[in-house]
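Multiple structures follow.
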Structure I
Amino acid sequence: MTDLEGTAGVTSFHDETYPEGRHHVLARQLAMAEVNAAVDGFLEAGCDDVLIIDGHGPGGLWFEHMHPEAKMLHGRPVAPRSVRDSVLKEYDATVIIGQHAMSGIATSNLNHTQSSRSIYSITLNDRPIGEIAQWALYHGAFGIPLIYLTGEEDACTEAEQLVHGIKTVAVKKGLSRESAISISKEKARELIREGARQAIEAHRTTPLPPLVWEGPFVLEKRFFHTHDADRYDTVAGTERIDGQTIRITGEDIRQVIYS
């Protein structure tokens, strides 16, 4: 899975990660190059099937520059999860390239959870979570472990706290929400490629388990604005806690985590 905000050199929502941004195309090209570097590392380690998932909201990769030995799952609106799951279940491990930390991490460059424009925070069983936990828990339910993550330094820390033994590579250090210290694009790609190779080799030697938490699950999602919470008023299994917060309960993490 890939995101855009954790790419070296990308620091601005307005200019780079939103489709209307003046540097959005360049940001997508930078992200694609980091993903390609990871693909190189996976192939060097002996992987024979690498599927790239363009996970950035409106799309964040540049297909024309995609690694020739990879495939890409992309397009908006995305296919139903029931359709995508039938594809993803065929894979042995998952990784995240270009990730940012969850909303509310003061030093994290481009921190947010799911939507930088609408979601204030998400908690699962009273624990703050971000996109890393969402991805790892959803795929953990299929028995697929998260074994590698690259991106912003706080995102790497977040992943390491979730998944003991995960390999991470930081390509920038956040100073504030739209400021960071990035390494060069060349160095970032070098480190990502080598980290990808190491992650596969380490997983072969000592396999990481999938991330699985005990249910039942209570997810609370708080929005910046009340109209976003309004959309859940008729959704089964959803309770309105206050003007900006909804609560979703369930036994199956796959039915709860992305609600």
Structure II
Amino acid sequence: MEFTSPIHLVIGNFDGVHVGHQTLIRMACKQAHALGQSVVVYTFNPHPRQIIPEAHRLQLIYSVQERCTLLRQLGCDFIWVQTFTNQLRLQTPEQFFQAIQQVFPTLAAVYVGDQYRFGYRQQGDANTLRALCERTKSVCLCVCPSVFDAAGRICSTRIRAALQQGQLSEANRLLGQPYHRYGKVVLKGTAGYAFELKDQDASVDETTAISSLVGCLLKPGTYVGHFDCQQQQMRVRIQVHSDQRIGLLDCNPVSLNQLGVLVFDDS
């Protein structure tokens, strides 16, 4: 994919595409689109913390395909999914920025959150990136302040914790929308109905979208929600098992084997 017009690049992992991420993406879209220019989201798969040896392994909120769907809904024009490798992990901040410039020769602006870190052992921060942008004399940097609530900074870590503790209302509030998963309803013999997670197909404006299935992070228990497929909505009770499998109660067989979105409501 070649970009010939000015590019506004938003960089981040965006796990959950939560309220803080949404603020950053909307800021970029507002500024870029006012100039008639394009917004590209530059994200990574797998997540860097799944590659960095010394990092604590984490389970993601959404798969890369689900993240891309949410990012498109916010109005970005293109999504670039960069494969995160050991070679990329070892890059200095300067090398990473140079690689970005090679991929996007028409780079006009870079957008990051104020907690952004990059480069080997996270040596670079927003100040490092600002200096690199200023050195080009053509790329400006926009740093989006973190979003806070009464409990502190809104981040993916808080959302994972809320889901794992069964605090669905809190997780949904921080996400800015109900927690949901993409997949299909299947019949599991005498075990009844189950929900199988599936990866969404990568669209043509995404590159190297590697399969990255993510389990259900919710604490085991029974929840209420609905399954949306082909403009139909079916209310269901959702059973989350200890191994993160998802069972469905009060299910309509008409929805069997149809791909759709399972939404976990607050109530």
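Of note:
- Entry that produces 2.8 once distance in nm of label points 7 Å out along Cα→Cβ at positions 29 and 53 is calculated, selected from I, II: I
- Structure responsible for 0.40, with FRET efficiency 1/(1 + (r/R0)^6) of positions 133 and 189 (r between Cβ atoms, R0 = 25 Å, to 0.05) calculated and labels I, II on offer: I
- Structures compared: I, II; top value of distance in nm of label points 7 Å out along Cα→Cβ at positions 101 and 245, i.e. the largest, recorded for II.
- Mean count of other Cβ atoms within 10 Å over residues 13-20 - structure with the largest value, from I, II: II
- Computed 46 for percent of Cα pairs over 24 Å apart - originating structure among I, II: I
- When FRET efficiency 1/(1 + (r/R0)^6) of positions 165 and 221 (r between Cβ atoms, R0 = 30 Å, to 0.05) is computed for each of I, II, the one that comes out at 1.00 is II.
- Answer label among I, II for the case where mean count of other Cβ atoms within 10 Å over residues 5-12, calculated from the coordinates, equals 27.2: I
- Structure responsible for 14.5, 43, with Rg and Dmax of the Cα atoms in Å, for residues 21-108 alone calculated and labels I, II on offer: II
- Which entry (I, II) yields the derived value -7500 for helix-only ellipticity at 222 nm (-39500 (n - 2.57) for each DSSP H run of 4 or more, over all residues; to 500): II
- For Rg/Rh (Cα atoms, Kirkwood Rh), for residues 85-236 alone computed as 1.00, the structure of I, II it came from: I
Any read-out appearing in this document is the output of simple, stated calculations on the displayed coordinates, not a laboratory observation. Please read these numbers as outputs of a predicted model, since none were measured by experiment. Cβ atoms are built from the backbone, for glycine too; each structure is taken alone.
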